[in-house]
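The next part holds the structures, each set out as structure tokens.
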Structure P
Amino acid sequence: MTRIVTSGLIQMSNPINDADAPVERVRDAMVAKHLPLIEEAGKKGVQILCLQEMFNGPYFCPSQDARWCDIAESIPGPTTEMMSKIAAEHQMVLIVPIYEREMAGVYYNTAAVIDADGTYLGKYRKNHLPHTSGFWEKFFFKPGNLGYPVFETRYATIGVYICYDRHFPEGARLLGLAGAEIVFNPSATVAGLSQYLWKLEQPAHAVANGFYMGCSNRVGTEAPWNIGKFYGSSYFVDPRGKFLAEGSEDDDELVVAELDLDKIEEVRRTWQFYRDRRPETYEDLIELLP
């Protein structure tokens with residue numbers, strides 16, 4: 001039987017572009033704005049849906065203002081509980097990236113994974129954190145400590161990489177070796193050099209590892225930080241590096257593609273990268289520092 005999985009990405013702008021607004025008000029507005037597009041995904045038969053990086057807030061990392069820690073929450077917690085009900089209602093797997101509070105003063109940039117029956121499967125914590133040019137993430141987040149887990153969902157085995165992670169091939173390879181068929185990369189990235197890399201690195205990960213990638217990015221400009229335009233362009237790419245669906249640079253929208261998981265086997269029988277790996281020759285990767 002052919003395994004076709006209908007998958008979706010949501011790209012979204014911040015509806016309250018006011019950094020002086022109460023953080024809880026901004027959070028609630030972002031969640032409320034997402035709900036109609038999540039509902040649309042359900043009506044379109046999307047089976048796996050990924051939201052953007054820290055979907056329930058602005059990208060506040062240019063601020064170095066600790067008040068944004070107030071929107072951090074536990075996982076599982078209120079947002080994942082709400083999304084679990086939505087997932088069960090639509091029989092849809094959800095990847096839900098939020099700001100996670102583990103304990104007082106310890107926070108992570110995290111994505112929760114919820115199965116189609118509403119079961120919380122686990123989480124991925126962003127491993128690679130930028131700390132430069134307005135992306136002061138180490139002020140807000142601790143580097144991830146959960147490795148590179150994969151999640152056996154009803155429809156596919158999936159992995160998660162978050163934004164800046166995409167610049168590092170090692171984690172993508174580990175996800176492939178662990179059996180990921182689709183890797184989702186929810187992001188918040190602005191125009192400039194990264195816009196060129198946006199369509200270069202992730203198709204390369206898909207080809208090198210023989211899996212699909214779903215890459216989401218927010219849209220708009222967020223005042224008062226104005227670090228640049230979030231350029232959207234969310235997309236799906238197949239194991240050959242072919243683009244299957246792509247969003248605009250400006251609009252709030254749902255991007256949907258049908259992913260033929262049987263193609264993974266077909267591609268890997270041609271490009272035998274897993275067979276031809278030589279891990280015994282790679283010891284210097286972990287021995288050479290930094």
Structure Q
Amino acid sequence: MLKLVVPKGSLERATFDLFEAADLKIWRESERAYRASVDDPRVLSVAVLRPQEIPTYVEDGFFDIGVTGEDWVAETGADVVKVTALEYSKQTDRPVKVVLAVPRDSGITEPQQIKPDSRISTELPNLTKAYFEKLGIPVRIFLSYGATEAKVPEIVDAIVDLTETGSTLRRNGMEIVDVLLESRTQLIANRSAYEDPAKRTAIEELTLLLTGAIAARGKVLVKLNVDKEHLAAVIAELPAMRAPTVSELAETNYFAVETIVSKATVNTLIPRLKALGAEDIIEIPVTKIVP
């Protein structure tokens with residue numbers, strides 16, 4: 001049904017983990033293999049390619065859906081459907097930022113201070129060119145193949161680079177003076193595939209599984225029993241997506257209570273619940289949350 005392409009490189013492991021959590025485990029012969037499969041009737045084939053290439057290949061119909069960065073969709077100018085943002089990355093769930101950075105001792109504090117004919121190193125030449133054209137500053141753009149910050153100041157005057165926290169730039173004596181784009185990982189689709197009713201249904205079902213797996217990250221299900229006397233106090237202590245589920249037990253004046261909570265709070269929540277009269281407390285991992 002669907003031809004899928006997923007990113008190789010920094011997002012590779014996180015993407016494979018996400019698909020496995022969504023019960024769409026990607027199988028391949030080795031970590032270097034570029035072809036893979038998913039044991040699901042909705043997925044016909046899987047390819048593993050550099051994220052820079054994915055938007056264009058999806059636009060041209062080589063693949064029906066793909067996972068890539070929003071920055072690469074913008075850089076290539078690919079005409080694709082952005083189905084949904086997938087809020088995950090190799091380290092955090094924060095968006096990656098495309099930034100303009102200059103040497104700390106340059107005296108530059110805003111982009112308008114960049115001098116004409118300055119040399120700019122970047123892996124995103126099209127985005128960079130459009131950015132400086134909008135500013136009205138003619139610059140010389142040099143394509144970078146990695147370690148962009150290492151080229152300052154001997155080779156270039158400033159860089160346009162990707163960063164999550166900015167820490168690597170700061171360690172290398174750079175300061176961010178502007179943000180060109182905030183980029184999240186995107187599930188994208190070929191427009192013709194998205195307009196096909198059968199493929200559209202398959203895409204929406206896979207999206208439901210992927211976003212459900214992301215929503216469940218860091219969450220657990222807490223179940224407990226409590227008597228009527230302590231029920232109100234226990235419920236008041238429990239966070240919940242809407243409200244805790246409460247069911248009356250066969251034993252008179254006893255209730256079963258369950259709710260989804262953050263895994264990070266369980267270490268302090270369970271002792272408090274116990275002190276308030278909760279019994280038989282169970283913590284259960286959650287793999288998907290589908291609203």
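The numbers here are math on the coordinates, done by the rules we state, and not lab data. Since the structure is predicted, the reported quantities are computational estimates derived from the model, not experimental observations. Cβ atoms are built from the backbone, for glycine too; each structure is taken alone.
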* **When distance in nm of label points 7 Å out along Cα→Cβ at positions 9 and 265 is computed for each of P, Q, the largest belongs to** => Q
* Asked: From which structure (P, Q) was mean count of other Cβ atoms within 10 Å over residues 113-120 calculated, if the value obtained is 15.5?
  -> Q
* Structure fact -> mean count of other Cβ atoms within 10 Å over residues 65-72 gets 16.2 when computed on, of labels P, Q, structure P
* Can you spot which of P, Q the value 19.0 was calculated from, given it is Kirkwood radius over Cα pairs in Å? => P
